[in-house]
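Following are the structures in question.
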Structure P
Amino acid sequence: MEFKLDNLKDECPVIVTKLPKEIMEEIDSWVNYGREIKSHPLFMLRNHENYGKNSYQLSIPPRMLQESFWLALTLRMTAALCGGYHRDYKIRTLDGHFDCSDVWLNFSYKGDHNPQHRHSGSLSGVIYCENPDLHSIHFPEYDVEFSGERGKMILFPSEVEHEVKEQLTDNERVTISFNIIHKDDAN
């Protein structure tokens, strides 16, 4: 399968791609899973509690990732961008912990934000599931903003600083963030 990757700006290492409809259907099932957990009386026990403020974050179970076409596509893209073979890359997992994978859902509302930060790993990314106000991610070093629409996925080197400014409306924004590591990196 071929995939189309576009740079946001010549000097900026952020790549954008549109995910196939079939993969977005998989991702929709992850969002539905997240909504089920979010509506559970004990939902805060599973909160991912990442950097910044998001109303609710939830790790995607490794089982769902392993069975997905998204993982195969993303690891192949990573190899194409970073070199090597797709088997050289993986998603970090935390076996035995409720935060079991480095792929997590973000449910964001008014007041939520993520201050400038970096991720761990080789390559990081964001999948846009719902972004009704086209709220953007900002890459200050490159003076680039991206307002992802449904079905878009961005990839960038994990060390690239980025931020998501405060959301000003109460419309629900749903994204999935992830980190990919090289197989030789610590898990």
Structure Q
Amino acid sequence: MKAALILIDIQNDYFPGGPLELKGITEATEKAANLLGLFRANRWPTFHIQHLATKEDAFCFAPNTTGVEINDRVKPLPDDMVIQKQYANSFRDTPLLDKLKRDEIKRLVICGAMSHMCVDATTRAAFDLGFDCIVIHDACATRDLKFAGQVLPAEAVHGSFMAALSSGYAKVIGLNEFKSDMPPSENR
């Protein structure tokens, strides 16, 4: 089954010093970079997803800022596909589906940010579109959320969303498990 890597919103505004710093983003990005290296070494297709705010005065992912740029640890190469989006679902109003179909991709390996938003929305949409999905949980990051007067720690938010995705939408595994399970002929 031909696979592609989908790296979602690993952008500078999520890193320390950015306006929407995520817990564990640096560690998750190191795992994502390792995964990207594996895909590049095998010449397997890679898609970088980049969220762009629609307003110039947006607090996050504003056009023409360093915050909107994909982080250097997973910086796209000239031949890498970059898909820009304005919604949580990476398929909505983007060419992603057409490009995956053109390349006859059947399996998506997904990682990035935020676990509870774009990773979740993209994975569910991909499953509904008929893709076999694998989410690399330790290459994803999120943040604390507030609900009903409580602060929900990022770890609990992340765990809840990974558990929900693993209940039928995706195989949710760590990077090491993915690397040990990956068939050498995956994309031949």
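Have a look at P, Q and say which one yields -6000 for helix-only ellipticity at 222 nm (-39500 (n - 2.57) for each DSSP H run of 4 or more, over all residues; to 500), as calculated.
Source structure for this number: P.
Figure out for me which of the structures P, Q the number 15.6, 52 belongs to, where Rg and Dmax of the Cα atoms in Å was derived from the coordinates.
Comparing all candidates, it corresponds to Q.
From P, Q, which structure was mean count of other Cβ atoms within 10 Å over residues 59-66 = 17.6 calculated on?
It traces back to P.
Cα Rg over 2.2 N^0.38 Å, for residues 91-138 alone computed as 1.36: which structure among P, Q?
Of the options listed, only P reproduces it.
When distance in nm of label points 7 Å out along Cα→Cβ at positions 43 and 115 is compared over structures P, Q, which one is greatest?
Comparing P, Q, the top value of distance in nm of label points 7 Å out along Cα→Cβ at positions 43 and 115 belongs to Q.
Each reported figure results from applying straightforward, stated rules to the coordinates on display, with no laboratory input. Just so we're clear, the structure is a prediction, and the values are computed from it rather than from any experiment. Cβ atoms are built from the backbone, for glycine too; each structure is taken alone.
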